[in-house]
1. Identify which of structures P, Q, R gives the largest calculated value of relative contact order in percent (Cα under 8 Å, 6 or more apart).
2. Figure out for me which of the structures P, Q, R the number 20.6, 65 belongs to, where Rg and Dmax of the Cα atoms in Å was derived from the coordinates.
3. Ranked by distance in nm of label points 7 Å out along Cα→Cβ at positions 34 and 290, which of P, Q, R sits at the highest value?
4. Figure out for me which of the structures P, Q, R the number 11.8, 33 belongs to, where Rg and Dmax of the Cα atoms in Å, for residues 130-193 alone was derived from the coordinates.
5. Out of P, Q, R, which structure matches -28000 when helix-only ellipticity at 222 nm (-39500 (n - 2.57) for each DSSP H run of 4 or more, over all residues; to 500) is calculated?
6. When distance in nm of label points 7 Å out along Cα→Cβ at positions 106 and 346 is calculated for each of the structures P, Q, R, which structure yields the highest value?
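Taken together, the values in this text are just the output of simple stated rules run on the coordinates, not laboratory data. Remember, predicted model here, so these are calculated numbers, not experimental data. Cβ atoms are built from the backbone, for glycine too; each structure is taken alone.
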Structure P
Amino acid sequence: MTPHVNPSFSELFGHPAQVVVHAPGRVNLIGEHTDYNGGFVLPMAIPQQTHVELRRRDDTRVRVFSANKSQGGAPSEYTLGQEATGQGWLDYVQGVTFVLQREGHRLSGVDVRLSSEVPLGSGLSSSASLDVALLRALRTAFSLPLDDVQLGLLGQRVETDFVGAPVGVMDPMAASMAGLGEALFLDTRSMNLERVPLPPGVDVVIINSGVAHNHSSGDYRVRRAECEKACALLGIQELRDLPESELARTETLPDPLGRRARHVVTENARVLATVQALRAGDLERLGQLFYASHDSQRLDYEVSVPEIDLLVDLAREDADVYGARLTGGGFGGSVVMLARDGTGAAVARRICERYAARSGQRPTILLPQPTGA
């Protein structure tokens, strides 16, 4: 969103910032809706960042300006210890100070300026990027004894415990730990992680469909509840506990619980297979796994929408694309594709042109970034 007024930190608050930090958005290569089921995920950072400028105050006032959301150039305000939901984007900021204080960390008031290149509602973790960037800024400003894993875990609590979005741990962990050009292979149960380099010969393409989603309401909550019901009927704690060798047990569940469980079990297996394919540089296999993941999200988990399916279908028709899939929580958002080395920009342009003509939506190419971006 283009701001109407975009003043600098000094223009807003009358003094310079003391801390300037950022945190990236993320694209999940594969492993969708597995994180809140104790499973495996494989995100990577994207170049788009959320930036935070911050200065400590001597009182308990928190003044926050968002270059993306604040209207009229006026900061929003609240008082530490009086955080209250229902204020839109400001809830994420309030959630950060709420969770830190609840965990016993001492804060004073702050002046904050936010700006983000991560598009909202795109399935690329704009909210987790904000949470982690602000946590990093407060860690620096108040010398908080928190490591990067702890920041990721706190970021999840901001959304689940304050904002009310039932997200898993993948997004804030990716914002806190993931890097560019490599996948973060994360076991969300043990929190063990490994960095897996992307093989040569592949371009990552990300296209935002133009259809926004919202994880704090709607069908995302329903999917989590369905997984919990499936676990109760199967007599297990998490769907991670059902090995692929026992996949037939999902057929005993009533519909749609059986299909929901089947997606999670097979998606966990696909993450492990994708890690092997990355290490082997097997691009054809990677593409097959991407398409299989998308089909599972579309048919078994039912989190895709027609516009997303159209983008994936257009990718299937393109000879330079190895594979494509819905990335993020679904119900809109973005598609991630793997294209032949050096073709990513051209692939993105031609697929977007065809998609716009057929869908009426206005897609955005997020990767590869235009030269000079």
Structure Q
Amino acid sequence: MIKKNKSIVILIICIVIYIIISPDEEMLSIEDMDIPSGVGYDVIKDSQGEITYSIPINVYIFGQQEKISQFIRNGVDRNITLTRKNRQTKSNRKFVLGLEKIILLSEELSGMGIRSVGDVLIKNPDVNDIGLMAVCKGKTEDFFRLNIEGYATSSDYIEGMIQNSKNNNFFSDKYKFIDAFVRIDAEGRSLVLPYMEIIGGMPHVTGTAIFDKDRMIAKLDMYESRIMNLMRENKVRGILWLEGENEQNVNFQGKSKRKVKCTKNGDRYVFTIDLTMEGEIVENDMYVDIDEDPQKLKKLEEDLALKLKEMCNEFISKMQQEYGRDFLELGWVGAAKFGRGQGTDWNEAVSKAKIEVNTKIVIERLGRGKY
């Protein structure tokens, strides 16, 4: 019996080795494959209002002497899936999914809804579900056609931009494809994505795209995006500042901590957001001798906290009165506290809620000193 089991194991090992080393007619060299670095989603409307999808793919071209360049493979058809066959009629290579770094959505398509994009991608097991997502002004193909020195494709550069946007502007690291589509239908949650524009021939992150379910409804500039991210996200990094007379200023760089509590006063929800930032002073020509006088240091912390609170309250007022939407995912906290599936319209509930913000600044370091 033992010998029989050994024979079966040896046979299985031989079969596996044969499969691995045997020639496969489907195996191709890297030069014969279209390997995408980025995928774009655009729409084209004709004079009758008929919609056609245009899906440009930013692919690597592997040449001699390890030279890598980029090329655009574009597919156009009446729905997203059919663009694949159209694209293949214009390509001399096999298309291979799985390594795409960027999924770029045009603002026009985002305004119509991105559920169809998610449906196609989620059903495809070869799609890279940790690829980063962003919304762009204009056509995605224009971004892919940018030639950026030092980068094989513009998608590689855009990937780095989104990854590092978390360093100084309170952006999160939750812009992956799988993160985005988890939020679309989750109760009390909302989707936000980086918004990009081409300025001076280079891509720039200029704000955030705000979605209601799968449809983009607003674009926030960088100032509003920073404040929203601070109240929406936990453990994000960025810079706060105070401005004085004669161009004097203080810049504080730190990391945030966010806690949210939800209660009810009758039928009205009450949300309390506790924001704490810990960090260091990176520039200061307003508050002198703070390294020698603890009271002056405390005064600076209080002034920064007050400025932050004013910024937050201003944003909350605009969010409730102008947009009437829950940009801060407070409904997620409320649903966790009072139960999900109760039919609560969290956009309406948050718009009518009392939202209190408590801010605290902790200056841990003052920099290298004076000169």
Structure R
Amino acid sequence: MRLNLILTLSLAGLGSNIALRLVDPLVPTIAADFGVSVTTVATLTTAYALPYAMSQPVLGPVGDAIGKALLIRTGLVVLSGALLLCAIAPSFPLLMAARILCGIAAGAIIPAAFAIIGDRVPLEDRQVAISRLLLLVFVAQIVGAGGAGALSTQFGWRGILLCAAAVTATVALVTFPNLAPRAGAVRKKLSVSGALEGYREVLSNPRAKPLYLLVMLEGAGIFATHPYVASILSTREDASAFEAGMVIGAFGVGALVYTLLVRRILNLLGPRRMAIAGSLGAAVALAAFAFGSDWRIDAVMFFIFGFSFLMLHNPLQAVATDLSASARGSAVALFALSVFLGQAVGPPIFGMASAWAGTLPMILVEAAIIASLGVLAARFVFRGETVEIPKG
């Protein structure tokens, strides 16, 4: 069976991203099972995001050297095995270790998929192609977060992780025959000096440094609250894991709807205005969640949150794929490093700050940070509308 490039990469992204938000609605359940605090279990998000981020400086040059298709295939195999280890972990430290392995393996998949799109899709079609890849990525987030919350009472958190391992292994089997190396591709020899030269080339682009700083702040601001949603809803509304999963999953639904409308939004607004509108929409939705009292309304706010987040994030991704043609894997790897470094540090900072100042004030601080990102992106990244807008 032959699949087209974008569908193949999208399936690989689904297999990777199903593990990303899977644990968030299960945090209270895992805490009770191992007899540790919710704050401790929330660090499983950092245990995934930080290795994902810190492995990027290595994985980017590796993809440029051995081929991004081979890197994706390897990542899917290792990730399915790591998810299996999570499911059978007999103690919390071993679960943490397996989650770290998940982050490293997943880090080999989606950034390399974005880089492949940069290699093989013309710039004028690239942002739409990226959004098509993101469609199944966010389906995975919906299934991961929503399904984990909904099915946890029947299968337990171990059964949920076992199902995720099976899905990822199946994706690997389906996509392997369709991830062929690019014909005539010129590979860079893998070496420390070659990797450093690639990063120097990327960072010489004047848009690179502000882009990476912005997406690190974006990763921290957007995702700081996610691991605490189940605990916040339980305390505030006596909500269950199912309801928390529905709220977190609604974020993915909003992002999914964006991917279906991206071409119209691009033609209407352009990248600069998209970034501003997306950051403001995300900030308003998160602030409204801070004052919520009904999980159904919270789910609507998270739908808007996810939709608006991708309006900000998607144009920034397109810029990352165009920073360097000869070191595209390294450019996208630095982008992923920045995003996931933000995701890694955001939740623990939010947890510590909330213990000191309270949850409501910290969510509002988070919203204020998000609101500023679009204006900063318009000023430092999208000067002169440097990202092409698809026509038609």
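1. Top value of relative contact order in percent (Cα under 8 Å, 6 or more apart) goes to structure R.
2. P
3. Numbers: P: 1.7; Q: 5.5; R: 3.1.
With respect to distance in nm of label points 7 Å out along Cα→Cβ at positions 34 and 290, the highest-scoring structure among P, Q, R is Q.
4. P
5. Traced to structure R.
6. Working: P: 6.2; Q: 3.2; R: 1.3.
Largest one: structure P.
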